[in-house]
Structure I
Amino acid sequence: MAKLRHIAIQVPDLEKAAAFYEAVFGLKRLKKVEAPIGNAISLSDGVMNLTLLQFPEGTKGGKGGPDWAGLHHFGFVVDDEVATEQKIKQHGGEYFMTLPHYPGVDAEKKFKDINGIVFDVSEHGWLPAGS
């Protein structure tokens with residue numbers, strides 16, 4: 001069975017948003033990444049990963065402009081990516097993209113559901129090794 005383990009939210013100010021979730025909910029900061037595709041801070045409660053995304057001018061992947069905030073995508077940990085991809089396609093979903101490899105970026109496959117909503121599928125998850 002797949003497990004929902006990742007939520008990504010686009011925010012205009014990474015540090016301000018991270019400080020909010022750390023202070024209010026006690027989430028622990030896992031890492032901060034600056035990459036050509038956009039910037040991110042990953043937080044966790046030990047089970048779920050919350051990744052805050054910020055897309056500077058000129059980067060792709062953001063929604064609604066640099067001041068927009070909201071749900072960007074979510075992700076599932078699965079036992080078998082190939083079998084899951086087949087099921088996605090059988091039920092009307094489609095492959096969207098695979099993230100390029102950048103230091104610190106989790107390179108999962110992205111799909112769209114039957115409504116065009118983006119989600120990730122990964123065998124490795126979003127927590128650091130040993131967590």
Structure II
Amino acid sequence: MSDKQEKGKLGEDAVCEELKRRGHTIVARNYHKRVGEIDIISRSGDYLVFTEVKTRKKGSMVSGAEAVTSAKKKKIILTADAYLTENPCDLWIRYDIAEVEITCGTMPRIVKVEIYEDAFDTEGVYTVN
């Protein structure tokens with residue numbers, strides 16, 4: 001596993017723990033389809049939540065939320081559509097972004113976990129050319 005993958009897993013593990021603390025049930029992790037990947041899928045009350053996790057070193061120039069571009073959002077939505085086709089449900093759908101800040105060095109530690117609920121929706125993501 002590469003250094004980047006290890007840091008990503010560290011961040012995703014931290015977000016899963018925070019989501020559980022908030023009452024979520026983790027449904028899937030690292031759900032892959034040809035079009036993209038969703039880091040965490042969870043259930044919270046009447047919502048099925050698709051969470052994109054961005055792990056950054058402390059002091060990074062770009063925040064995790066800023067790193068989720070419109071192209072990335074489109075991939076997340078298309079991947080979520082594929083998940084829902086395979087796993088139909090009658091829950092509300094929500095897209096969250098989680099930022100994880102870690103220390104630099106060979107033994108990174110979690111500094112902060114921030115979860116932005118309902119961070120984006122399908123409005124404005126699909127454009128007609």
Query raised in the report: If mean projected area of the Cα convex hull in nm² comes out at 8.1 when worked out from the coordinates, which of I, II was used?
Result: I
Report summary line: Re helix-only ellipticity at 222 nm (-39500 (n - 2.57) for each DSSP H run of 4 or more, over all residues; to 500): value -9500 computed from one entry in I, II; matching entry is structure II
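Each reported figure results from applying straightforward, stated rules to the coordinates on display, with no laboratory input. This structure is a prediction, so every number in the text was calculated from the model and none was measured.
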